[in-house]
Structure 1
Amino acid sequence: MEGKTVIILDIDEGLKVVTYGQEPEMYENIQKVVGGRFESIPPINFKKKFRDYYFFVNEGGRMLKLPKNELIDSYLEPDCETFYVGNVFILKSDENGDTISLTKEDIELFKKTL
């Protein structure tokens, strides 16, 4: 069974490219990375070229006083007034809503935008 490549914007380690197993492990991996229950960031907050990706953060990260994630700012619209805290888990899905692996081109887009 082939794994799925995702990006993690880690508060301590920066941008990391990681490969995980298939569902249902993906749900558990997101929880581990963000440190608990997670929520998706609305696509409208991102620059257009990043709106096809899913960005997940800790649902209660602000209440937990997690540190601000400065890395994600590179992908947000300049007028976005919201800030995000804790680690960020990034993946994408196909037209059926199934999660798919990030391509080399996806990864390069994220790296060159930082």
Structure 2
Amino acid sequence: MSERFEIVSPVDGSVYANLPYADDATVDAAVTRAHAAQRDWSRTDLGTRAERCQAFVRAMERVREGVAAELAWLMGRPVRFGPSEVTRLGERATHTQRMWCGASAASRSGSSWS
């Protein structure tokens, strides 16, 4: 097996990126960090989670045009549709946060929420 892998763009068949595979130690370290991050996230209150998610959405909105270009080269998606992907991301994040808050409020009040 090769030491590197290529990401080929569906736009024109060119190599978009050529990256090394991670070795076992790098993968193990990443998994350890991910487990720690998940543990910390599970202890984070919903308000803080919502703030962090909204900060992510705002950051994505700042690079909307770059996201459009990346999606075009990596997925073959026409550039004109890329910015709407960021808009939809924000809409889904906001909707999900409202569901979290609704479920949390229902749970605290003893009602069933579905």
Structure 3
Amino acid sequence: MAKNAFDKFINQGPKGAKKKEAIRQEKRKINQRKAGFLLNILTGARDPQLLRVLRLQALPSLVEMARWKDRNHAWDARMILGRIGGIEEERLQKLAADNAEEIIRAVNKR
């Protein structure tokens, strides 16, 4: 019984301010994923004005998202960055699957 109570005590999740911050961070990631999904659709036409605005206003966030370990969550950001970097769509599809750094380098070259 004591071990069970000890395990419950040790394995508790964050409380108070730490819990609030964890919730805030999770909400931020959810909002980023939703925005990425929408922007992936909108950038499919490769409108130069939209790509320019995204480069100027969202580049750091897109790079952060493209580096997420979960490929499914990072996919939209990688596609958007590849379009900003001028990577051809077929090649971009292959790179987005496993090579975020090459996509980021292409953006930095432009």
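Each value in this text was obtained by applying a stated rule to the coordinates, not by laboratory testing. From a predicted model like this one, the values you see are computed outputs, not experimental measurements. Cβ atoms are built from the backbone, for glycine too; each structure is taken alone.
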Quick check for you: by FRET efficiency 1/(1 + (r/R0)^6) of positions 33 and 81 (r between Cβ atoms, R0 = 25 Å, to 0.05), which of 1, 2, 3 is greatest?
3
Origin of the derived value -26500 (helix-only ellipticity at 222 nm (-39500 (n - 2.57) for each DSSP H run of 4 or more, over all residues; to 500); candidates 1, 2, 3)
3
